[in-house]
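Below are structures written as structure tokens.
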Structure I
Amino acid sequence: MFKKSKHGIQIKSPEQVDKMREAGLVVGRTLELLRASVQPGITPLELDAIAEKAIRGEGAIPSFKGYQGFPATICASVNEEVVHGIPTDRRKLREGDIISLDCGAILDGWHGDSAITVPVGEVAPELTELMRVTEESMWRGITALTVGGHLSDIGHRVETYVRSQGRFGIPPEYGGHGIGTAMHMDPWVANHGRPGRGPRFEAGMCFAVEPMVNLGTERTKVLDDDWTVVTIDGKSSAHFEHSVAVTPDGPLVLTALDGGESRLKELLGDRPQNP
């Protein structure tokens, strides 16, 4: 049995958050390995094999493989692919591409979920800026995860930052989610909206915060494989994600190797964080 809030959101005990942290670290370490492996000439399918070997090598299970029929360990979305790209060997990564790598793992029944976007060699300045804005908007959203805050504060902070940086598209139909004993749990976490709305945060709640930001239009479509989401205008998209626990001391970033301490200290000051 698990404790739930009045809104049905799963609330973990401190011991259960510790287990979530272990699952998150498997994902974090796997993504760092993938980041180091991205180079011109490698295929998304080769990256998928690296990820599966790393996850299983830590005694965990890939969350994505077989999930609603998804055939791979990671989602690998290249350039105009926003999310849910299926890794294949039909294309090799080229200098100037960007690739979003979304990874999940289950350890002792608990889920971790995180994503990064990685440049392939040297990329155009506008792509570097797109990745910077997307990642920073994620961190701004994470700062909202404090006891007593509201769910909509996450999306408000994400959107406010993105809008302040230029004309980018935020696909409104995609966002984050609750996470715990399942990969996708209620509630849905929008990347836009007004603050101060929705359930209040309580210690032990865990969420995946995951902005997707497009270089052009917010409009997207799903390809014939029923998974891969692409931008309508063919311009590139970036995706960053961390799984985060609400604690009495502030957000604990479960999938960051340092628990998010370095970035959150920059954004929140010297308030203590859980390493």
Structure II
Amino acid sequence: MSVEEPSWEVDPDDDWGVAVIATVGRQLRLRREAVGMRAAEFADVVGYGEDMVYKIEGGKRIPRPEFLDKADDILGAGGLLSAMKDDVAKVRYPKKVRDLAKLEARAVEMQLYDPLNIHGLLQTPEYARGLLLMRRPAYTQDEVERYMAARVARKTVFERDPAPELSFVLEEWTLRRPLGGREALRRQLEHLLEVSELRQVELQVMPMARVEHAGVDGAIEVLKFEDGSAVGRSPVVAGGRPVTDLRQLRILELRYGIIRTQALTPSESTDVIQGLLGET
């Protein structure tokens, strides 16, 4: 993003996000006026256009963290503006991604299957950016940046202590498709091998040669929590909305369990990925 755009657009349907950015903008304007600095003067010092300053102060744009740090220093806010970076960082992620990240942060076990692409939690930045840029209708650059930031933030699930148990089933054909180029695919395969070495992670590959496949109805996500509750999601259950109903969860877990038995073992899957890496 260019220096003229130190921000992201605010999702008007994100009530919490709108409130946070409105508060940040109001504090920025109050601090600017308190030191007797006009918007044009502040824009010149901070290095951005006057129109952008007005948009941020009006709660229309989400400021970048470095913008808040610079503004805090220029306006002598004593850390008030910089302290808002954590909430602003959350708002920059789309609401549906933010809600998913909250669930992932609580989960003690995850069962994840994506029939179309390598799962988002496993994607390298190059692979993820390639997928986002291929989207049609095309995402704006603003949307690409926001989704990229969100995917990177979700990867903290691998760093938690204690770490959740993570089970992934990957389609072999998604590991063969050179989306973004051969070099991007090579780095993606290398990353999968690295992740497969983590004790809490099981990667299984569904071979293209399988004549029976319980995953023909689409993606499956089942997240289980410490209190025994769970939430699941699949395109063919409740229209893809998250579900907690026990009957629907049983259907998803049954289907996922069958998919796992039809897929290669983790050891066999590692061998396949290594073989594909050698061919790339």
Structure III
Amino acid sequence: MKPVLQLDDVTFRRDGKQIIDGISLTVNEGEHWALLGPNGAGKSTLLGFCGAVTFPSSGTVRVLGEQMGRTDLAALRRHIGHVNPRHRLQHPRTVREVVLTGISGTNDLPLRWTPTHEDLERVDAMVETVGLTRIADGTWPTLSQGERGRALIARALISGPRLLLLDEPSTGLDVAAREQLLETVDALGQAHPDVASILVTHHLEELPTTTTHALLIAEGRSVASGTARETVTTDHVTTAFSHPVQVGYDDGRWTARAKATPMEV
């Protein structure tokens, strides 16, 4: 398999504080990684490396075969899809218009830009893929958080990326909306088998069934990395979160609950 992302002993310091401390990671085509860790572990910073947005203080980052610092980052980012539930729009765009911005690579529709007939056909096909055809003309303020999440997945995929980054995509969703979103993510593996993905979360229940690998980090360091079943375990999660956590796995999904400790009376 061909690597789409390689982090080699990367570090990152800010204001004298070590945020990332010597993490290495290789993601190959078609692999679906989970990036797990407690708040403040360095997940967002690490995702910035993966998206060719943040430069490390030391170490090497190669994305899609190109080394950061030696390539045109704007051109590189056009091949990276990014799903961020905190995506902001200046105007109340429709679902179709939001997905269109994935073609232009902008947060909002550019002035004096007219999509082609082929662009519009691609948008309709992608909107159908994520199950939003019925509300394709619905405006952003009227959408539920789950509908917005699926629209952002369509936006990220419309440009045909080789790497898909999902930054806590279940943020703010109720249980039903979360499950619908995860079903959408699971379906992407069949529709786009060569696309690699990295999903960031600190909730094991939010991992899709298609998760193949995982990286657990804490305090900017790697705790465990490898295949998901061997990495997302009671021992590793307990170490990463510095708290006794019982991890369960059933029918492709993970669960986590704190180990009960008797209270002294």
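When percent of Cα pairs over 16 Å apart, for residues 85-188 alone is calculated for each of structures I, II, III, structure I comes out greatest. Looking at FRET efficiency 1/(1 + (r/R0)^6) of positions 45 and 149 (r between Cβ atoms, R0 = 25 Å, to 0.05) over structures I, II, III, structure III comes out largest.
When log10 I(q)/I(0) by the Debye sum over Cα atoms at q = 0.09, 0.10, 0.16 Å⁻¹, for residues 13-132 alone is computed for each of I, II, III, which one produces -0.24, -0.30, -0.72? Source structure for this number: I.
Since every read-out is calculated from the coordinates, none of them should be taken as a lab result. Source: prediction; values computed, not measured. Cβ atoms are built from the backbone, for glycine too; each structure is taken alone.
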